[in-house]
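Next up, some structures in structure tokens.
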Structure P
Amino acid sequence: MTIRLFALDCGRVTGAANGFLEGESGTLTVPVPAYLIVHPQGCVVFDTGLNPGLRTDKAALLGKLDADWQIDFPQGAEIDAQLALAGVKPSDIRYVVNSHLHYDHCGGNAFFPDATLIVHAKEWRAAHRPNMQAAGIYNPRDFEHMASVRELEGEFDIFGDGTIVVFPTPGHTPGHQSLKVVTEAGAIVLAADCCYLKRTLDTLHLPAAVYKRDQMLESLHHIRALQSAGARIFFGHDSEFWNAIPKAPLPVI
């Protein structure tokens, strides 16, 4: 069975380095990745990048977080344009998996109204709390677009063959989840924000602000175990890693 994985380059964001590595000074500019997995039973997108509305309505979309983030979102970085590089249309996507519902991971969900959204139940609930929305942590304008939503409580084998498996990695947010993709070249773990950077995994150097530090550390130990078992880890926002892998239209695998 042939599984193809494409890395989709959905722009850059710049924020305080302390937000990625506690105690660091200055700012850090990081990539906004998304991924396309082409499986014989259908196409899956893992995260959807930024909301095109950020170009004209950034303050409304980010709310209280507006001052914290600089957005570099050039034309062609939209999720639909990135998919087109791989010869895929939004209507070809069967499932959208959101690692979590922060603005840089689900901002392109509106392009997939006919897909099934796969999200952790705890994340879905947290994202609908008025206080969380008022704080700018979640904005329903980013993620409430699919008619079909599958809320997970644990692991989920999307096609039932072990090749694309969603698994919980909480700590960054209440319901963060990652994705394991098993290819002919071996297993790949799309870690997303449970592991921002290679340094996060190597040294367990956490961001300054997380939902629950103990949960994030437990998730990192899980990712380490998968790495020890041979999996290749794709970090959530690591520029050096991101610059080293092929981007669409070329497949990673």
Structure Q
Amino acid sequence: MKKLNSQLDKIQSSGKPGFMMHMVAGYPDLEQSEKIATQILDSGADLLEVQIPFSDPVADGPVIARANEVALKNGVTVGTSLLMIQRIVASTEKPIVIMTYFNIIQNYGVEKFCERAVEIGVQGLIVPDYPFDEEKDNSLIKYAQANKLALIQVIASTSRADRIQEIIKHASGFIYCMARTGTTGRKTDINIQTINYLESVRAGCDLPMAVGFGLSERSQVQALKKYAQIMVVGSALINEYADKPLDEGLKRIKKFMEGLIGN
């Protein structure tokens, strides 16, 4: 978690928004997705969120859901995903976090998964469906803390104020705010309700804040940068290389990120 905290400090001191880009391990295949990860990092990402594919990605829209489906059809497993992530970590100084669903972690073994994640150099976990109310039976928070692994909590825009505070209590690293309800992918309009929601989270939270779900344009970044330190982009990025030859996809990633991040 030390590398993650250092990068978060760097982002906050820069006065500019940081960017966490999302990709699915093994899409379109393991070899290509590793090269895609390198291109994303070289194109200016501050953090990389690598999703371990799952058969029922309930928080994900059609673009990411399809990427999960293709990866699984190609035989990508938790083990091969972790080995790919290990190689990515070894190739960069930027922090890598894993996004997945709790069923994956539970089947692997919660303690074993946290230990393995730290062993390969992962800095944090994003598990949007983790039932932390049932921590006593599942122990993900316990083993993440024991292994100094950030457990990045996701907050929905529809969450009650008391629920938000409960989620924040269990968070480490940074808070990930959903810019709207629903699944990833559909474009998000930044309105007064979005701003009020982000301000309400900020009022009760000392951790850095990330915002995602439906971000794809520089104008959205400009509208949100006063309220969150990190912009999370997934579906729009994956769309740039989906169903494209690798060379073309890599060029499109670079161009897309240049437009998104700006000078």
Structure R
Amino acid sequence: MQITLMQGILIMIVVFICAFDKHMEAFMWFRPLVVAFFTGIMLGDVQLGLKAGAVTELSYLGLLTVGGTVPPDPLFAGLMTTVLAYTTGQDVTAAMGLAIPFALIGQWIGIATNTLYAGFLPAVDKAAQEGDEKKIGRIMFTGQFIYAIAFAIAAFLSVYAFQSGIAAFVNSFPAWLIHGFEVAGGLMPAVGLALLLVVMLKGENIPYLLAGFVIMIITNCQNILPVAILAGAIAWVGYTNDVKKNKGTVTAEPAEEDYSDGI
């Protein structure tokens, strides 16, 4: 299916807003689940957006920027997984594998803009010395705007301007290669969860992991929402118990030392 000019412009606006939020990390709109959902709305296929967003979110769940390491961009991954599934007719798992190069484009944009920001530092230092808070705010806003507009332009080119070439290129792949992308896309959510568990799997959390696993196996539940609600209830009980415990804890005042002998 083809993406119209109006749809391309609307998606560009969505990406601009999400990329601007990514710089602030205020509402987490840059996450694949949100980006894919809004992209699905713009394309008139909300169900596709939700499916693509859910699979991509799981895959990029544990990817974090640590030090100088910049992972593939989750915003572009969610966007292009939805778009490629829409324009090529491929399954969302195969589309996610095909969207990896576009996630790398988002990664390169982030690296390029971070390098560009180094040129802003002298002006920020000067404004700080002068105590000009408004100027510092304008410089920071300029950097965020450049970042967001770069993402928006790249998204418009990928989604609308080059869609015919991209779709033709993907459709020229042999069936075995598409199947390979589908298998790789199906494995990526497991990798994302494994990366997340590296951080979260601590001794005190293992009982909850085992409890959730047993519930899913015994009930043969096809919908994870009841388990998520049960996990939320357990978390709330644990949180309220911790609050009560902390309120009941009395911190003993350190005894004053006796300096009567001058020591």
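Comparing distance in nm of label points 7 Å out along Cα→Cβ at positions 90 and 234 across structures P, Q, R, the highest figure comes from R.
Given a computed value of -6500 for helix-only ellipticity at 222 nm (-39500 (n - 2.57) for each DSSP H run of 4 or more, over all residues; to 500), which structure among P, Q, R does it belong to? The value was obtained from structure P. When distance in nm of label points 7 Å out along Cα→Cβ at positions 106 and 130 is computed across structures P, Q, R, the figure 2.0 traces back to P.
We did not get these values from a lab; they are worked out from the coordinates using the rules stated. Just so it is clear, the model here is predicted, and its values are computed rather than measured. Cβ atoms are built from the backbone, for glycine too; each structure is taken alone.
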